[in-house]
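Coordinate-derived values only; no laboratory data. Everything quoted here is computed from the prediction, not taken from an experiment. Cβ atoms are built from the backbone, for glycine too; each structure is taken alone.
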Structure I
Amino acid sequence: MNAIWYDDWDVHSDKLYKRPCCPECREPIGKLPSGEYRCYSCGEIVTVKDKEMKDWFKAREETKTEFDDCHVLTHPDGWSRGCGGKNCVEIHYRRNNATLEWQAVGGECKKCGLRWFV
C-alpha cells in the first residue's frame, strides 16, 4: 500500500493541511524508529516512495531542548508544585506538523522532578 496525500486537522491553528496518510482508511501515518511507516488508525505498514512525502517527514523529525526556570504553582486549596529553581526545567520541542513552528511537547524540572507534557 502506497501512502497518499490527505487532509488532517491542526488543533493549534484550527486549519486543515495535507499530510501523508493510509490509502485504506485515510488516517495519518507515522514513521517508526525502524524507518517503516505505519498507520496510526488501522496499524498497517504503508510504503512511502514519494520524495515529497519523505521530505515532509524529514522536516518534522527535528527536535530541540531548552532550559527555563521552575515556577511555583499554588492551588487555591493550599497545595503547590514546583521549586522556583533557576534554569533547571528541561523543555522539549518538536515542529508543528502544519506550520513547522516550534511547539513545546513536555518538560521536567531537574531539581524537584515536576513533569509536564502536552
Structure II
Amino acid sequence: MQGDTEMTLDQLKAEVKKFIQNREWGKYHNPKNLAESICIEAAELFEVFQWVSLNEAASWSDVPSKLESVKEELADIIIYCLSMANAMRIDVTQAVLSKLEKNEARYPAGKYRGRADLF
C-alpha cells in the first residue's frame, strides 16, 4: 500500500473517484450530500474523543486500537472531502495554498504566534 510520499493528491482523488464510480454512487455524491457527510464523519471523529482528557488523547498515537479508530474516522472525512473536490472540480492544492495565503495576511505569525485568542 502506498503512503503520502509515494502517491500524489491527484492520484488519491482518482482512487476515490474510481471507488465511487465502481459502485455507481455518483448520483448521491452531490455537493449538498457530501457536505452533510463531511459533517457527520467529523462528528464521528469528535465522538472518539468524547470524555477524554487532553493528555489521554495526546497519548493515543502509541495505542494501536485508539489510533486505528482515529485513522478510520479521519480517512472517512478525507474521502468525502476528496469526493467533494471531484464533484466541484476543485484543485485541492490550489485551494489550500490560497487559503493559507489569506490566513497569513489575516493572522501574521509575528502578531499571533502562540496565541489562542484570535477572535
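In this comparison of I, II, the computed figure 0.65 for FRET efficiency 1/(1 + (r/R0)^6) of positions 58 and 82 (r between Cβ atoms, R0 = 41 Å, to 0.05) is attributed to I. Computing helix-only ellipticity at 222 nm (-39500 (n - 2.57) for each DSSP H run of 4 or more, over all residues; to 500) across structures I, II gives -2000 for structure I.
With relative contact order in percent (Cα under 8 Å, 6 or more apart) coming out at 16, pick the structure among I, II it was computed from. It must be structure I, since only it matches. For which of the structures I, II does the calculation of Cα extents along the principal axes in Å return 46, 38, 31? The value was obtained from structure II.
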